[in-house]
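Chemist: The following blocks contain the structures, represented as structure tokens.
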Structure 1
Amino acid sequence: MVGVQKLYLTPEGGERLREDMATRHSLLEDDLSCPICGHIFQQPVVLFCRHRFCKPCLESTWKQGDCSCPLCCQPSSVNELIVNTMLEKTCEAYVKERIRNDPDACKEHGDTQTLFCLEDLQPICEICKLSASHKDHRLYSVGEAVQDCKAELKNDLKPLKERLKLFRKAKHSFDRAAEHVKNQAESTERQIRKEFEALRQFLQDEEASRLSLLKEEEQQKMQLINDGINDIESEMTSTENAIRTAEQEMMSRDVLFLKNYKETIKRIWRLPPNPEMKSGALIDVAKHLGSLKYKVWNEMRRITHYSPVTLDPNTAASCFLLSDDLTEVLCCTHPFTLPDNPERFDISAEMLGHEGFSSGRHVWDVEVKKNSYWVIGVASESIRRKGKNVLTPAEGFWTIRFRNGEYKACSAPWSPLTMTREPQVIRIVLDMDRSRVAFYDPQVRTPLHTFTDLIAPRVYPYFCTACKEHSLRVMPARLSVVMDYMRSSEEYWINLN
């Protein structure tokens with residue numbers, strides 16, 4: 001069996017093999033290159049003298065002088081310019097091979113791309129330069145073009161890199177916002193469950209209490225009826241005995257009957273009272289079922305509170321800590337990590353109420369006792385949330401403040417308030433229809449300040465506090481029920497006192 005001999009090359013042998021292949025490749029390229037243009041033949045022709053040229057190159061040369069071979073000057077003729085198809089196919093095959101092996105080669109001509117066209121922004125070869133598609137185009141060498149394009153691209157990348165930084169920062173903000181939304185949902189769900197559990201417990205306790213009262217009344221009424229039954233049974237026994245005695249007397253001897261007649265007739269004439277059911281013997285069903293839902297709801301008011309203003313946590317500065325029912329805010333020493341959403345104040349310790357007002361009259365009380373730094377009032381929906389604000393009506397703020405022991409109205413300029421006592425609660429009365437907002441001390445019914453230039457399509461309750469020991473709190477409103485009897489129905493209205 002004839003074995004196949006394997007060829008093993010040493011590193012030195014491999015290097016020599018590569019050099020030999022490169023040399024042969026170079027010789028082949030020289031053999032297929034036009035002596036006039038120096039490029040691979042385009043439409044190659046062979047003269048009588050056996051010299052080969054590109055047909056376009058030779059025609060261009062002969063237009064300038066006699067028809068002779070540019071190499072050996074042997075006379076020739078235009079009739080000899082016949083394309084050698086075999087040589088042309090060889091050149092085409094070589095070009096394809098070169099394009100496949102050389103990434104820098106021109107895809108059309110196979111030559112090395114040494115120029116860069118500024119109009120087309122593409123590298124081209126020397127043959128491409130002569131074509132009509134690149135006529136009058138500005139051309140640079142590849143070396144110069146690389147330097148200029150890299151410098152331009154580097155400069156153009158700067159805003160893109162800055163934008164990438166913004167995207168990364170935004171991505172981080174969105175990730176934090178997603179985590180915050182998840183925490184908000186979990187916290188809100190816990191609070192909702194807690195509130196409904198309190199309501200369910202109240203209803204269960206109320207149900208048990210009312211069922212207990214019903215059971216107690218049932219026992220009382222049953223005892224009353226049983227006592228009546230016992231009395232009736234006693235009277236029945238007494239009456240039966242009287243009847244039986246009288247009948248026995250009637251069967252005795254005449255004289256004896258007459259002797260006992262007086263006593264017998266007395267017993268017969270002493271009739272027992274007619275058996276009657278006493279008043280109130282039945283269960284007072286109407287007392288237990290009448291307006292039951294309303295009565296339960298009225299009792300429920302003891303454990304429920306209505307706040308005319310709810311704080312909006314999505315506007316709160318990161319230094320604020322809010323109560324579970326969103327009615328109390330405290331400024332903390334260390335800020336919380338919160339999403340920088342458009343609604344949130346980012347610098348000052350500020351926040352808004354959740355509900356805005358565009359019409360009507362609205363009243364709410366804010367407890368400020370012991371708080372050493374606060375600003376309260378209303379703010380326009382259009383105020384800035386980022387950066388510092390100037391608290392004046394021109395900027396969309398109608399507020400009063402307390403700081404360093406001084407009370408001031410945040411007008412333009414700020415004006416001091418005359419106080420007869422240190423208020424514990426500030427009442428804010430907003431009248432959108434009259435474009436005014438007033439501040440009062442409700443405990444002594446003293447007006448503190450009134451703005452009459454409230455011009456804004458929609459305003460929100462505004463809160464600011466930098467006191468880290470004591471909070472601001474929106475006071476719950478007192479509820480009363482007023483029954484308004486209409487022609488054919490009853491309507492119940494809840495009024496705020």
Structure 2
Amino acid sequence: MKMSTVDMLDKVQTDAPSSATDLLVSYVTDSTYESMGSSVLEAAVRPIVDTVGVILAGLGSEVGQGMTEYARKQTLGAQKGAWTPVKGVGVSAEVAACINGALAHSLDYDDTVLGAGHPSGVVLTALLAACDPALPANKTPLTGRKLLQAFTLGFDVHVKMARALGLKHYKHGWHTTSTAGAFAATAAVAHARGYDREKTAIALGMTASMISGIQRNFGTATKPLHSGLAARAGVMACDLSEVGYTASSNVFDGPRSVLDMYGLGEKDMSQFEKLGGTHAIVDPGVALKRFPACYTTHRAIQATLNLCNKHDLKPEQIKSVRGYTPVGALMYLVKHPPRTGLEGKFSVEYLVACAVQDRDVGLNSFSDGAVLRPGIKDLLKRIEVTEEEWCRPDDPQGLRSSPATGGFIEVHITTTDGTKLVEKVFSPEGSVEFPLTWDGLGQKFVDCAIFGGVNPKVAKEVFDALRNLQSVPDVHALLRKLIPEG
């Protein structure tokens with residue numbers, strides 16, 4: 001009897017050696033603290049600490065207002081359920097993952113891996129929600145050591161999954177933070193809970209039907225929701241796997257698989273073979289943001305700040321500002337003058353204007369009032385940023401590069417007396433090449449806490465404890481100190 005298409009696909013999934021799936025499942029189930037190495041795990045401390053900070057800052061954002069109301073509607077009671085920084089609220093693990101994931105990405109202040117999105121906000125929030133000892137299913141506290149191990153694995157899965165999906169996946173309009181992130185969250189939670197191969201494969205199979213996130217929603221509150229939905233997917237898929245819910249145990253190999261459908265002809269299966277090799281947390285490494293804005297704008301901000309600080313430029317001294325960026329860098333940015341603070345994060349012209357006007361781009365740069373200041377409006381008339389092939393000589397058309405990678409940006413300022421000033425930036429402060437110091441990260445953490453309404457003294461105490469994360473016996477006991485005042 002002739003087999004149907006569905007029967008043939010099932011046979012492929014059942015009989016064929018599922019190389020990509022086997023490699024991923026083995027990585028999740030077989031990795032150990034020792035196999036990851038102390039230097040790799042130590043490198044993971046900084047993005048974890050940074051992400052806790054930006055979650056707190058998210059409370060003070062437009063997204064935070066919406067998530068606070070959502071949390072209150074979903075609450076199980078003040079002393080029940082998983083942690084969120086929303087005061088007086090305890091929620092289910094799925095809801096906590098969604099809320100905290102959205103808060104982490106709400107200000108575009110969370111870390112980034114060039115060409116792979118924002119791993120930490122997804123992976124960390126999924127783990128914190130799924131492993132919260134306040135939930136009946138969790139009998140023991142989440143230690144810093146266990147968190148580091150599962151987070152590092154999930155981070156690695158995120159980056160390699162993003163690369164397996166290929167650059168075309170992102171350029172076509174998918175948000176890699178959401179698509180690759182959901183699998184990373186699932187892998188991290190499955191590892192933390194000690195799943196066997198079958199449960200892990202089934203959880204990953206379910207996740208394949210939960211991935212989404214389109215770039216049309218960039219510049220709106222739904223972009224950070226992508227991070228929350230990916231974290232929630234990881235928790236939900238694992239919870240369903242535990243109770244015997246079924247899914248395909250091989251969604252990465254063969255026709256109609258994740259990579260076949262979402263890779264758009266550019267999938268890179270070799271990434272699965274690299275799992276367990278060099279960890280992504282150290283190579284390519286992670287950028288902890290200095291500025292709370294879309295990372296493709298950071299080089300322009302940095303170049304403008306460098307010129308203004310070096311020459312003590314005042315807004316009234318500036319006749320014009322011209323910025324030149326690699327091709328593709330402006331693709332996802334707001335083209336018109338921003339009308340809201342959220343749009344300001346995606347307007348390179350506005351961010352350059354902030355650098356001139358305020359000599360900084362910080363958390364307070366993104367209120368609606370800040371965007372609509374008369375001085376800013378006046379500066380915007382004098383600022384123009386364009387894409388130029390000569391800004392990325394080795395890939396002029398950006399065919400092999402993500403919007404924020406490769407080449408350099410130049411900012412040219414002409415003053416009212418005719419002086420022409422030029423600054424070229426390859427990598428901004430906060431990048432892998434110029435990382436934030438621990439002092440800089442500490443200041444960012446406290447600033448984030450203040451912006452979210454958390455006592456700065458308490459925030460500093462928690463920050464100091466998190467610096468020694470491997471020695472923390474109960475991560476959630478620390479986090480529960482980080483609740484807004486009032």
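Coordinate-derived values only; no laboratory data. The structure displayed is predicted, hence computed values, not measured ones. Cβ atoms are built from the backbone, for glycine too; each structure is taken alone.
Chemist: Rank structures 1, 2 by mean count of other Cβ atoms within 10 Å over residues 156-163 and report only the one at the top, that is, the highest.
Modeler: Max of mean count of other Cβ atoms within 10 Å over residues 156-163: 2.
Chemist: Comparing relative contact order in percent (Cα under 8 Å, 6 or more apart) across structures 1, 2, which is largest? Show your work: numbers first, answer last.
Modeler: Details: 1: 9; 2: 20.
Ranking 1, 2 on relative contact order in percent (Cα under 8 Å, 6 or more apart), first place is 2.
Chemist: A further question follows. If we compute distance in nm of label points 7 Å out along Cα→Cβ at positions 52 and 300 for structures 1, 2, which one ends up with the highest value?
Modeler: 1
Chemist: Here's another thing I want to ask about it. Assuming 12.5 is mean count of other Cβ atoms within 10 Å over residues 236-243 as calculated from a single structure, say which of 1, 2 it is.
Modeler: Only one of 1, 2 returns 12.5 for mean count of other Cβ atoms within 10 Å over residues 236-243, namely 1.
Chemist: Still on this structure: Using semi-axes √(5λ) of the Cα gyration tensor in Å as the calculated read-out, with 112, 43, 22 as its value, let me know the right label among 1, 2.
Modeler: 1
Chemist: While we're on this one: Name the one structure among 1, 2 that distance in nm of label points 7 Å out along Cα→Cβ at positions 36 and 396 of 4.5 was derived from. Please report the intermediate quantities before stating the final value.
Modeler: Numbers: 1: 7.9; 2: 4.5.
This figure was derived from 2.
Chemist: Moving on to the next point. Looking at structures 1, 2, which one was volume of the Cα convex hull per residue in Å³, for residues 100-363 alone calculated from, given that it came out as 140?
Modeler: Value 140 for volume of the Cα convex hull per residue in Å³, for residues 100-363 alone corresponds to 2 out of 1, 2.
Chemist: If you rank structures 1, 2 by distance in nm of label points 7 Å out along Cα→Cβ at positions 308 and 356, which sits at the top with the largest value?
Modeler: 1
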